[in-house]
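Derivation of every value follows stated rules applied to the coordinates shown; laboratory data play no part. The model shown is predicted, which means the values in this text are computed figures rather than measured ones. Cβ atoms are built from the backbone, for glycine too; each structure is taken alone.
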Structure I
Amino acid sequence: MSKKTLVICVCGMAGSGKSTLAKNLAEKYGLKYYSGGDALKALAIEKGYKPVEKGWWESREGLSFLENREGNPEFDKAVDKKLLEMAKQGNVILDSWTMPWLIKDGFKIWLEASLKKRAERVAKRDGISVKKALEALKNKEEKTKTIYKHLYGFSLGEDFAPFNLILDTENLTAEEVFQVLTFVFDKMIFDKRNSE
């Protein structure tokens, strides 16, 4: 497998640490980083939304956009088409909820953490109460799971078949998660490729 064809997918529910990890890994290994969430935000801006503040996805406007997506799968299809194009180019890390199911090749990671722990992280990140974060996450995740089940037939957060590695981040810091994954990558991906 040449470096050009390397595709890594990082997946996990909100607050699992996927975006932080994906960005850090992309920087360490000199890979391009693409986020499904960022691409969706760009589409939201085109539709007149203003996803600028921290925690926008959990805000009233963010949840309103989510409801709009429920009724119109074109948003998600457009984002996934773009991410699939990026995957074809290779040398990329994709921060996405759909790519592990939509691409055949690549190294796919699922980051696991309890709803309570994730709500605590989101509350801290966005400066909101844990209670508010918990309510927003439950609402968002229920709708998001429905969208992807309807569009692609998989159960987000329940179907782990595509993943090469599942890491429980419950009691790990972002730095510890990064250290674990760099060890795995160095052994499973880069050592292997260097010896080919």
Structure II
Amino acid sequence: MPLPSSDLPGHRQLRDQVQAALDSCVERPYVEFKESQPWEKLKQRIAKIAMSMANLRDGGMIIIGVSEQSEDSWTLEGVHEEHLPTYDQDDTDAFVNAHADPPLSLTVLKHKHDEHEYVVILVREFDDLPVVCKKNSGEILKAGAFYVRPRNMACSRPVESASEMRDLLDLAAEHRTRKLLETMRRVGASSTLEEVSPFDDELEGL
């Protein structure tokens, strides 16, 4: 099935983000470029990057069709015509989520820029619990690994320190606290909410 376009209604914010990433041509923790290759050759790397971005505040995006010439030089060549049909939303969901626990929320689109087409995989931040790799695959994916994007670095690797794990657990704690407060509001626990309001105020800016 052909990929939907970023020009479709409802994708404006994502389209603007992709355009800004291609215009700047700079990788960041929330943006990673990959050169054009068929899905089968990239799927393990994409799964690893996706899991690490799901463990990142606000998630991130993978843009396929940008090749690296040197450490600070990129070529915007787009996805090769023969590679584009190999990318599919269902295939991406199936492979990535066969390795991720809990499952990731992904959106796969094509984006046109300067007459070239790119494949964009949007990765949303985890919803409740941090994502762990649950299954080995080749030399890239290792069961039991919590993949992360280190601060100010555009790379994906397993947690390597107590501080990185603490950051991940703190993010999970924020999610759970917000869900608890939302549940309390839904059931009308107004008196209890008044008691926790100072903590709620502290969370407001998070």
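Each of I, II could give volume of the Cα convex hull per residue in Å³, but the derived value 150 comes from II. Comparison across structures I, II (criterion: distance in nm of label points 7 Å out along Cα→Cβ at positions 87 and 175) gives the highest value for I. By the measure mean count of other Cβ atoms within 10 Å over residues 7-14, tell me the structure among I, II with the highest figure. Top value of mean count of other Cβ atoms within 10 Å over residues 7-14 goes to structure I. Among candidates I, II, the computation of distance in nm of label points 7 Å out along Cα→Cβ at positions 55 and 103 that gave 2.1 used structure II. Given -16500 as the derived value for helix-only ellipticity at 222 nm (-39500 (n - 2.57) for each DSSP H run of 4 or more, over all residues; to 500), which of the supplied structures I, II does it correspond to? For helix-only ellipticity at 222 nm (-39500 (n - 2.57) for each DSSP H run of 4 or more, over all residues; to 500), the value -16500 is produced by structure I.
With relative contact order in percent (Cα under 8 Å, 6 or more apart) derived from the coordinates and found to be 33, which of I, II does the value describe? Clearly, the read-out refers to I.
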